[in-house]
Structure formats: C-alpha cells, structure tokens
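Structures are listed in the sections that come next.
Where a number appears in this text, it was derived from the coordinates with a stated rule and is not lab data. Predicted model only: the values in this text are computed from it and were never measured. Cβ atoms are built from the backbone, for glycine too; each structure is taken alone.
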Structure 1
Amino acid sequence: MEKPVIALFADRGSEQLSYVAEAVKREGGEPRMFDIQLGGASRSRVSYGTRELAWDGLDFAGIHAVHIRCTSPNTPPTPPPMLNMVSYNEWRGRFLREQEYQAAAYGFFEELAARGKLVVNPLTAGYADHNTKSQFYAKLQSWGFDVPRTLTTNDPTVAASFIERIGEVVVKPAMGIGSTRLVTPADRRRLEEFRCCPVLMQERVRGRVARVHVVADAMVLALRIRAEYVDSRTGTAGFDHYAMPAMEQQRIVAATRRLGLHFAAWDLIVTEEGRHVYLDCNPGPYLLWIGPEFVAAVLTQLARYLVTFARTESLSAAAAAVEPMPPVAGQ
C-alpha cells in the first residue's frame, strides 16, 4: 500500500515538528515538512484558487491530512523606539506585507478544509478563542464550565474594585501565550498604567495544575504538573499521571470539538475539593516540555488520526483509530 503523504507546517527549524514527522513515519505515513512563514528565510511559495492548490510547488490535491504546529504564521514587526519619516514608511511597508502574508496563509488552510481535507487545526476559527481569552472564558462559562472570576479592563478604578473584592489576583496576557503572575502590593500602586492598555485579571485559584491532551474524540493523556509557582511552567519539577473523572473527560472532549478543534492541550486547576477550574485551551500546544515518554504518547495518537484520515478520508474512522488514555493504576 502506498504511504499517505501528511503535510506538516511550522516555523522553520521547529524541533517539535520533527517529533511529529517521526510519529507519522511510525504510523505508516510519509511526512512532508513546510515552513509556514511566507516571508521567512525559506521564502515559501503558495498558490490556491479555482484550480491551484500548492505550497512550495507541491500539489495538495492528493494530500488529505495536514498538521499545523504554529500559533502565528507571521508576526507583524515591532516598530523601533524612534522613527523618522523614512524609517516609518519602511516599517509601515513591512507591516502591510505581514498582513498579506497572514491572509494568504489563513486562506490556504481554509481552502484545504473547504475541499474536505483534515486540517489540525485551522488558523482562523480554531485559534479565535486562544487569541481572545476573555471571549474564551465567557464561552466556557455559558457551557457550564467552572472558570476563575475574570475581569478585562483599562479602567484603574474598576481594577482596584476587583482586587479589593477578590483578594488574591493574578494578571495574564489577554491573548496567545505568556506568563501568569500574582498582582503584588507594588502593582496595586501602578493601576493608573492600566489606561495605557487593557489588562486581564483573575482570581487566584489554588490547587494543582493539570495538562489534558485531547485528540479527536479521546483524552489521550492527562498530567498533573509539579510546580510551586503561580505559573506552572516556571520551575516545573515534573509530571504525574492524572486519573481524570470520566464525566469530566467527556465534557472536555465535547468542548474541544465544540471549539472546532481536532487536537488541543487544556490547562486547568484541580482544587483540593475536586473542582476543575478551566484556564486555557491550546490549539497548537508545545509538547516537548513534558518529556519524551509523554510526548510519544500524545504524538502517536495524533499521527494515527492524521494517517488514518489520509487513508480513509473518513473522520469517524480516524477518530475510532485514536486510543484513549488507559485507566491510571492506583489512582
């Protein structure tokens, strides 16, 4: 049987994409790796429309499964601290090109999905909630999930009132990735700076952070993170398997599909009372920090999903091929 080609996209030189490629090979597929940055060093070429559907000269008509390890195909350039008229025009030109690069990349993957290809995960709707966390929390809460009390504001008076009412408060980026940190007394003396930019604040919820990986219709790995800091990625001491309650597994899998995702890693806090308080859903999660054994457990299932779909062109068959995480002994 001819090996199905699986197209893999990431920033040039992505270490994690190499791990995905190896997992695809183990599952009987042929990985093809692409630099997703149209304006990057590789000068990737894209064409799509009525007849064309190609990236770097490869016709995607016969490719049925695609994986994207990326949250932003092109990041608009940061302006220098000082601009004169010439440098401003140069920066503005770069910014406009980046916008066009992003539009072209987004459109290519939407074209693939519209033609019945499996795209894990689209850069448009699939990333909207990750890039607008206030929207994400409102959506989860409306679906009956437990989320921290949250406020987004650029009003110092409203921020002060929230801190007074909640007590322990953390601040985090309102979109994408970034560290979470505790609001200190020194921070409270700087609330006027909120006028410069809206800030997202939340109540601090105490407990162990869990990282839950979902592929298709299955939870394939749940870990508890050993860490002492507010942001669990700081000073991580290790990971333990987490025996997530069956009902909570079903809810998180259903929510992943409802968000339009085929693959995701969720972050949540499990309190001593057994509450599951949801923090984030990552549609292009970074995995290498969890260690080789756990990386292999997740990527094996992701690769199996991609390769099975490429062979069958059936989402139900691909989902059925994914093996859920087995019960955790003694937990």
Structure 2
Amino acid sequence: MTKRERRTFPFGPDLYLIDLPQSAPGFQRFISSWFFRDAAGRRVVVDPGPASTIPLLLRELEGITDGVDLVLLTHIHLDHSGGIVPFCARFPAASVLAHPRAFRHLREPRKLWDASVRTLGDVALMYGEPTPLPSSVALLEEDPAGRIEVFQTPGHAPHHLCFHVPGAERTFFFVGEAAGMILPLGDGGLWLRPATPHRFDADAARRSLALISSVLRGDELLCYAHWGAVEAPKERVAQAEEQLDVWLKTIASMKDSAPEEIVEYLLAHDRLLRPGHNGPVSLPDGLLERERQFMENSVLGFLGFLKERES
C-alpha cells in the first residue's frame, strides 16, 4: 500500500496549513487553507478553497479538530471560497466573515462564476462552480468577539481582507494575496510575485501594502494564501511594495509589447523571482508553465490599470 502524501503542515501548536492540490500539472503546493485555534479556543478556518478539494480539506481537518466555529475569507475568488457551501454544510454552526461587498456574490455566485470562466478558462472549471450560500449561514463583517482585527486591503480584489490574530503562543497575520504569492522553496531561493488579475488597482494595492506595513509589529508569522508562512513580515511586505513599483514601471515601458514578452523579461530580470541563490529561473516544467500563465494574467492586470489611468 502506498503511503498517503502529506497534506497538513503544522506551523506551531495552534496553526496548520492544509495543502489543496489540483489535478493540473504545477498546481501542487499552490492553493492552501489555514486552520488555527485562537486564544479563546475558537476553531477557525481561513479560506476553505475551491469546490474541487473540499472533500480533501474535510478529511484533513478530521485529524486536527472536531469542529469549526468561524470561517475567515480573505476574498471570494474560486480558489479561496468556491467550496464554502459544501464546507458549511459539514460545519453548519460556523459563521463566515467576509468583506460586505462579497456578501451578494456569496449568496448568488453566478456573476462571479461567469467572470472566472472568462478569465481563467479551464482552470476555473478545474476549481469547480460555486453554489449559493444559504441564508442559514451567518455572514459577518467583523469578529463578534473582537479578538481578530480585520483590515480592508483592496488591490488584488476590491473585497480583499487581511486578518491580524493574536494566538495563544504566537501572533499570525493572514495576508491573503495582498502581498503577492510565494513558492515553498527549500534551498534558500526566493520566489515572490504580484497577484494582480484584471481588474487591478495598483494605487489601492500600494495603499493596502502601506497599511499592512503600518499595523505589523514585526514579530508576526506572515501567512500567505499561496503558499506557506514566513518570519520577518515587514521585510516581506517591503519587498512586495518594491516589486509592485518595479513591475508597474517595467510594464509601462513595455506596454506595446505582447504580454508573454513582458513575462519573459520579468522572469529574466526580477531579482525576487530567483528559485536559486543567484542562478537563472529553474523550476519544474509544470510549475514554471503555471507561473507563466498566472504572470501573464498579472501583466494583463497592470496593462488594464495603465490603460484606465491614461483614459
């Protein structure tokens, strides 16, 4: 009998990352859900993920909790909240905290689904179509216990939120995609890139990064939606701010080039896209192709922003 691949990763006694792999090449250790217990003992899930991997998530949660009291949604893109309905069917007592602008899309996700299919194509179909959240599930704008600080951080999405959570032993900051995404590299390399789908607002994203930097104390564990957690949160947010400016300047100077040409230039020149210490880009084929695809979507987001700014 083959050994089951590890999916749950502890980041301390009260915090777990659950990997939610998809069926396409390169979509492993990319999407994740977080589970933690707060200082009051509440059982909390951050971003249950797409509909396609809710059965996997539920199996993994069985090993670390006997229930869920609260769900935090950083935003409602398919890879973060597409599976919220079957998840809440398993934990009907759980409330869902999201941006108020997201409420109507959770209750009626058809418009979100159509936009996702137009933008992502087969990737959206792989994630699965969301279904309407029933009225029996309570939607919250803030933590009723006042323990979790909620920050509105638009840019990646107009309804994006970040969460500052004092834990029993450690403080967590769930940054979603407001500070980009990282790859889980074990060789000392770094892969940080913006996550800027159309319609992207670079000005809002910059303000959100400044807000995050101002509220971080510096000793938090910075928890990404894609993928993992890092120390030195202020340094990582500063890198995301720098990269945002570099990409904006680069893409503005190449706005008449094809998006795929811009992607190749960024792969060759962005110092924050280095899976090795000093070497060129070298990722497994499936992973590199996935990153090219998402980088092209991000470039299109920047181009859309620049076009709107000029009009």
Structure 3
Amino acid sequence: MKNKILDFLRQQPGFVSGQNISKALGISRTAVWKYINILKAEGYEIESVTRKGYRLLQSPDLLTDSEIRSALPAGLLPGIIRVYDEIDSTNEEAKRQAAAGAPDGSAFIADVQTRGKGRRGRSWSSPGGQDIFFTLLYRPDLPFSCISMVTLVAAMSAAVTVRKYAGEDCYIKWPNDIVLHDRKVCGILTEMGADMDRIDYIVIGIGFNLNRMIFDDEIAGMASSIFKETGKKVQRAAFFADFMKDFKVRYDRFVRDRNLAFLREEYNGMLINRNREVKIVRQGSEYIRWARGINEAGELLVEDEQGRTEKVFSGEVSVRGLYGYV
C-alpha cells in the first residue's frame, strides 16, 4: 500500500487530498496519514498542507523495487524484475534465473555485489548506496557470431546515458568501457548460455560508477564516477530507466538487423582510441597498431605501419592505450 500511495503522489501535478487518496485506494484517511509518515521517514520529501493535502517534492536515491518500477515505462522490461540489497553477482543470478525459466526481457539489479566480475575474469568493486549494478536477460533468435556485438550496443547506450547525466562528452574504450575524463565509469560483461546448435539466453552485466568518491588503490588511477568527475549527483533509478529507454531501441534494431551498421558511425565518433596508437595484447604478446574504428561486426579495425588493416575480435585480445589505460 505504501508503494501505491507513492505512485499516486507521483502521478499528481500538485496537491492531492487525503480524502482522494483514501477513496482511490480504498483505505482510511488515518491509514493514508500513517503511510505518508513512513515515506517521510524513508527520506521522501512530502509537503503536507491543511485543506490541500499532500504533494511529493523529492524522492531519495533509493534502489528499491518500487523506485525502479515507477521510473520505467510500462512494457520496457516485459520479464521479471528483481532488486537486491546485496547479491554475489547480478550476472550469476541472471544465469541462475535463466536456468529456472526466467523470460526474455528480465532484469536483476543490485545495490551491492560481493563477487562482481568484469571481462577476462577480473573482479568489479561494488560498494553499496552509491552506484548501480545490473544484468539484463534476453533470449534472442541470433547466431553465435552476433553475441559479441551485443556488448557494443550496450556500450553505445551507456555512453549516451553517461553523457546526459555528466553534461559533457564521454567516450568508449573498445569494446566495453565508458570513459569520462580518461577514467572508467562503466564496464560491461556479456555472457551466454547455449546448446550445441542454439543460444538459450544472453546476460548483459553492466556496472555504473555514479556517486562514489573513494576507490581502492589498485584502481584509483583508472576508475572514477560521474559525481567525482563533475560534482553532479545521480538518482540511480532514473538513470537506469534512461539507460533502458535508449538501450531497448538499439537492441531491438540490432536483433532485427544482426549487424552494427546502424550505429557504426555514432560508435566510432565516441571511440576514444580512434586514429591513435594502441597496444594489442594477445596470448602474452604485444604489438602496436593504429586504431581506425569498428566494422559492422563490431571488430576493431587496426592498421600497421605499411597501411595493412587487421580485424581484432574482442574475445581474443585486450586493447590498451600506448602509455596507460586509454
């Protein structure tokens, strides 16, 4: 009932009387007053005026089921939505739920991950109350060759959303990092479950550093957050909803086209290493090339000193800046 009252207040442009809330929800005015006080205690700023009623002024930055659902447009995530105070890994939970039959378009969101992970087995630091970590579960009809491209689709939407909230340019470090002021603020890890001849599901795990100010020593030189870089606090549920609105459009187009031609130019325009020298690390060996952008399959095109072009596939190499992270 508390969540219903909150949703009711959100839908009103101004004050709404306790009597109207009581009538709409079928509860007493005393119960309305009680739930309003509970919401105030949780941090919701609600103005109460005699003979006018109640008005929601501001919501706290809570990562709860009600906040996520109220921020999302209807139908954007047709599957199940689960929000956890703490979990080992949203990717691992998504895979467990996929095995249990969770439907296409499900989301698993956490305030804290105790065993978060990134690409190539790296750990992902996941403290609580500041950032957002989530995994999307889809069951697309796609060939195996398309799966790596999903990461680039998510990266494009992540970059657009970070740019909106930061209020300034950010960039993509191929294939899956979002960079603001040369610091990583987002990482993406895509995994899949498959039979011999078909994909059963894909899970797209994304971690955004939004409001964190302190980072462990081992990552402090390469990681940051939107708030640390810009001084702008981010409301996490709203951020998630804005990401999903952008991502769903791009993802549906990708599943239809089965290539990245539709976003190649936009992606390359935000590629931080484009037309710069990069270090390619492959199976213990390293070599230097010029990065030229991605092709329609999401492979990075790199060029040697003789002008010969090579395609680099994200699953087999790591691409770094010549003298550091970017």
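Using the calculated result 22.6 for mean count of other Cβ atoms within 10 Å over residues 28-35, pick out the matching structure from 1, 2, 3. The value was obtained from structure 2.
Given a computed value of 67, 64, 34 for Cα extents along the principal axes in Å, which structure among 1, 2, 3 does it belong to? It must be structure 1, since only it matches. Calculated for structures 1, 2, 3, mean count of other Cβ atoms within 10 Å over residues 60-67 is largest in 1.
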